[in-house]
Structures are given as structure tokens and as C-alpha cells.
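Got some structures for you, see below.
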Structure 1
Amino acid sequence: MIEITRIDGRIMLVNEDLIETVEATPDTVIIMANGRKFIVQESVPEIMKKCNEK
């Protein structure tokens, strides 16, 4: 699990194995395998770093 910060400041944990794509549009959007989307404060490189630290 990785910790991310939603655009409204709420912190949540996401299973990095279920992340399908991460886009910068310009906000960072995490798209999960089930189709759910989360707009987050972290940049794409920050998300990649968090996933690779596991």
C-alpha cells in the first residue's frame, strides 16, 4: 500500500498492485484496475517513487 493525498487534502492508502495508469492532465490522476479514478496532489514521479520503494 502507498499513501497518497487526494486533491482535497484527505490522505488515503492505495494498493499499488491495482494501479493501472497514472496521468498528469495537469492534475495527477490515478486510474485503478476497476476503473475508479483519484485526483491526487502528488506528481507522477512522486507516485512512481512510492511504488518503487516497496
Structure 2
Amino acid sequence: MLKMANPIEVVSVLIALEFVVMSVVLLVVVPLEVAAPIIPLLLVFLIALQLYRS
């Protein structure tokens, strides 16, 4: 049986997802040299979202 997600977990996942989406948009719009500092944090959030999903 599925359990309901904690509201704090939902907010955390939504914030991480928003950061990932905005980072990808930033990587597409600006030159890579400018957006390079966000890549490690983007990877951390992507891994965290994948682990949360599984």
C-alpha cells in the first residue's frame, strides 16, 4: 500500500525539481563558461531526485 508523502518532503522535492529545471534552461540559454559553476549542484540534485524516486 502506498503511503502519503510528508508535506515537507513534497516541498523539498518541488524545490529541487525547480532548481534542476531552471539550471537546464540556464545551460541552454547562456554560454557554458558562465553556467559551469552550477553543474556540480545540478548533478547533486539530479542524483537526489533519482534516489528519492526509487
Output 13.5, 47 (Rg and Dmax of the Cα atoms in Å, calculated) maps, among 1, 2, to structure 2
With helix-only ellipticity at 222 nm (-39500 (n - 2.57) for each DSSP H run of 4 or more, over all residues; to 500) computed for every candidate in 1, 2, -4500 is reproduced by structure 1
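Bear in mind these aren't lab numbers, they're just calculated from the coordinates by the rules spelled out. Worth saying up front: this structure is predicted, and the values here are computed from it rather than measured.
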